[in-house]
Structure P
Amino acid sequence: MLLSYILLQAAATSTSISSYTTPALTVLFTVLGVFAKEELEKRNARKRQTREDKHKNQLIDNTLQHNNDIQKKIKEILIQLQGYTECSRACLYAYHNGTKTHFGFSMNFISMIEEKTDGIVAPLIDTFQNIPAGYYRSILDKVNNAQEGYAVIETDKLDGDDRKMMERYQIGMSYDFKVGGTVYEGVVSLAWVNRRHILSDSEINHIKELVDQVYDLQKSIIKLPKV
């Protein structure tokens with residue numbers, strides 16, 4: 001009888017404990033489940049971000065390599081032009097926009113993109129960067145308005161600041177060719193230092209063909225994706 005009583009009391013106690021612990025365990029497992037789900041989502045988000053960053057970095061690397069190859073080909077054309085014309089300097093320069101004044105004026109600049117010299121005159125590409133376009137406005141207008149696609153600039157026929165600017169770089173004369181329809185798409189300049197040189201019509205036509213190749217190459221340049 002005593003044994004039966006003890007067993008009955010033990011069973012009752014177990015049932016009482018179970019009635020209290022079961023809701024507590026349910027809450028615990030629910031909290032743990034939510035926590036595990038959140039951690040899993042965070043881990044998956046980190047993995048996605050890592051994949052996206054890797055893809056973006058690869059895209060940037062591929063774009064930079066592509067554009068670098070394009071510039072190499074443009075440089076090769078300038079090398080051809082310099083050798084073909086025996087000019088002192090063959091270069092590609094372009095307009096680009098910097099900042100704007102508070103009043104709204106656009107602060108355009110000119111920078112040299114690629115250059116090939118004859119080995120006698122010193123390269124200018126390292127210093128010919130972010131030059132205010134105002135210095136070249138009249139010359140650029142002459143090139144831009146040239147119906148033939150190019151303009152001949154002779155220093156001894158210039159006046160004032162234009163002449164001083166050409167003499168600053170010891171340019172006797174230059175043939176400036178539009179890359180595309182306007183100077184805003186770039187200019188290929190063939191310059192002779194301290195001397196004049198007259199190109200024939202056939203030479204000019206050949207130069208135009210090479211400048212057209214520069215234009216086609218420029219169009220294949222890819223803009224870098226936003227980081």
Structure Q
Amino acid sequence: MRKWLAGFLIIVFLSGCSSVPFQKTAYVPLNEDDPLIVIEQFKDNLPGRFQLINTIAFMYNWDTFSGIGYIDINTLEEKFTVVCINPIGIKLFEISGDKDGVDRHFVLDKFAEEGDLAGVVGEDIKRIYFDLVPSLEAEINKKKFQVKTRQPSGSGIVEYIFAGADGHLVEKNYYEKGVLNWRVSYYEYQLKDGKIYPRGIILKNHKYRYSLTVRLKEIID
């Protein structure tokens with residue numbers, strides 16, 4: 001299985017995983033007036049357990065580390081597994097985690113020399129794929145073109161912005177002491193088997209000044 005996956009990922013990478021701009025969601029009037037229904041409909045369209053093949057680009061201090069990632073996500077149990085290889089098929093890292101932490105099963109020595117990038121990516125995976133809807137206690141602000149919610153999270157505030165005609169999640173922002181700490185932006189949702197998946201994701205960590213760009217290549221059945 002892993003040999004087949006590695007070979008397949010190399011082919012996908014060589015066939016074109018270069019950076020492309022994602023199309024921003026058009027801020028148009030929402031199809032639904034009730035903000036709670038907008039959020040509930042988005043929640044109902046989210047997959048609970050899924051496997052993806054993505055391209056991943058981690059940029060820090062003008063250096064970029066790129067690869068192909070196999071991601072297994074279980075949002076119901078808040079667990080994940082990620083295997084990342086470079087363009088020639090060398091495994092960079094394999095990690096798994098849950099809401100309590102990240103386990104590093106393998107990290108290539110040369111990759112580890114750049115710091116705990118595997119651990120950073122693991123934490124970002126949780127920010128990207130877990131907790132995609134606000135709690136019922138969240139403060140809700142409904143406007144013509146968006147629904148914005150805010151609620152306490154850890155030592156800060158997490159903000160969700162739903163927009164587009166279908167009211168999909170377009171931004172998830174985290175603030176501490178009124179300062180933006182990190183932002184996840186979601187682009188170009190696609191529908192498969194009644195569930196939605198963003199084709200493009202960009203996480204920007206303003207506190208540590210790095211970004212993670214994820215481009216969906218395939219949803220594995």
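Every number in this text was worked out from the coordinates using simple rules, so none of it is lab data. Worth saying up front: this structure is predicted, and the values here are computed from it rather than measured. Cβ atoms are built from the backbone, for glycine too; each structure is taken alone.
Which of P, Q yields -0.56, -0.65 for log10 I(q)/I(0) by the Debye sum over Cα atoms at q = 0.12, 0.13 Å⁻¹, for residues 84-211 alone, as computed?
It traces back to Q.
Determine which structure produced the value 0.6 for distance in nm of label points 7 Å out along Cα→Cβ at positions 36 and 140, calculated from the coordinates; the candidates are P, Q.
Q
For distance in nm of label points 7 Å out along Cα→Cβ at positions 68 and 180, the calculated result is 2.5, so let me know which of P, Q that is.
Structure P accounts for this read-out.
Identify the structure, out of P, Q, from whose coordinates percent of Cα pairs over 31 Å apart was calculated to give 47.
Source structure: P.
Consider the structures P, Q: one of them gives 23, 14, 12 for semi-axes √(5λ) of the Cα gyration tensor in Å, for residues 44-107 alone as calculated from the coordinates. Say which.
Q
With percent of Cα pairs over 21 Å apart, for residues 52-147 alone computed per structure, which member of P, Q shows the largest figure?
That would be structure P.
-5500 is what came out when helix-only ellipticity at 222 nm (-39500 (n - 2.57) for each DSSP H run of 4 or more, over all residues; to 500) was calculated for one structure; which of P, Q is it?
Q
Which structure, out of P, Q, was distance in nm of label points 7 Å out along Cα→Cβ at positions 76 and 172 calculated from, if the result is 1.9?
Value 1.9 for distance in nm of label points 7 Å out along Cα→Cβ at positions 76 and 172 corresponds to Q out of P, Q.
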